[in-house]
Structure I
Amino acid sequence: MRVVLYSLPGKLPSKLDILGLEVECIIGDLPYERTQVQKVVFDIGIIIDIAKVAQSDELNDTINYVEIAEAVEKIAIEGQFNMIETLAARVAGELKNKYPTIEEIVVSLRKDGTIPRAQGAKITVKL
């Protein structure tokens, strides 16, 4: 028997973050980038209503962040994108379409070692 210690009226919009998700994939426009995998790092912020899961404490009442991470990895690896902008936009769009409970999504994607004297390049997409 589950005891609810609190009551939540209506919606409870909250942000779920997946931080530092590292994926090795083909990414880039230069000839050598088309033949060797490179590491990209995702930070993903997802706005969802957690009122139901906050009461039930059941995974089926929310989104599964492990599933989200696996979907991101699949998109990146299978897509073999030229541009980080395209990859970030595709991840944001596909996740928003696949999970209708996502109210807003912010995908940041960083690719290190791409710019001399800089740590790397980063793009942030918000849907």
Structure II
Amino acid sequence: MSEAPHDRPTADELLHAVEEFVAGEAACASDGRRRFNLRVAANALGIVRRQLRLGEEQGQAHAARLERLGMGDDAELAAAIRSGALDDRHEEVLEVVRESVRAKLAVANPRYADDARSQGAVNGP
């Protein structure tokens, strides 16, 4: 993501600073509800940062995966799966779906993917 014509701090640096501040406030909060809300806010800021950093590349990779299956979007893929049109390409479809889930986890909760990988659960049965 190009920051031109803007100087530092970058959008990512600003979001990171706010995320760290909110997480710090959450750690110090004595009220359970406030601590929970601050943690949710810090997590949301982290998701936004990762989405801004990875979104364009992930979008292109996702479009390429769909194209390999001859699909234009997720709705078309879902309809083809439901109708059985891709049953003869089960392994290929499974890999496309797994890659999509990995990409989503890289944004939503990268620790989950790391934990699952360390437990051997990422590739499924």
*Thinking of I, II, which structure, once helix-only ellipticity at 222 nm (-39500 (n - 2.57) for each DSSP H run of 4 or more, over all residues; to 500) is computed, gives back -9000?*
I
*Of the structures I, II, report the one carrying the highest value of distance in nm of label points 7 Å out along Cα→Cβ at positions 95 and 111.*
II
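With distance in nm of label points 7 Å out along Cα→Cβ at positions 47 and 63 as the yardstick, tell me which of I, II scores highest. Could you put the intermediate results ahead of the total?
On the way: I: 1.3; II: 2.4.
Biggest value here belongs to II.
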*Could you tell me which structure in I, II was used to calculate relative contact order in percent (Cα under 8 Å, 6 or more apart) as 26?*
I
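Any read-out appearing in this document is the output of simple, stated calculations on the displayed coordinates, not a laboratory observation. Everything quoted here is computed from the prediction, not taken from an experiment. Cβ atoms are built from the backbone, for glycine too; each structure is taken alone.
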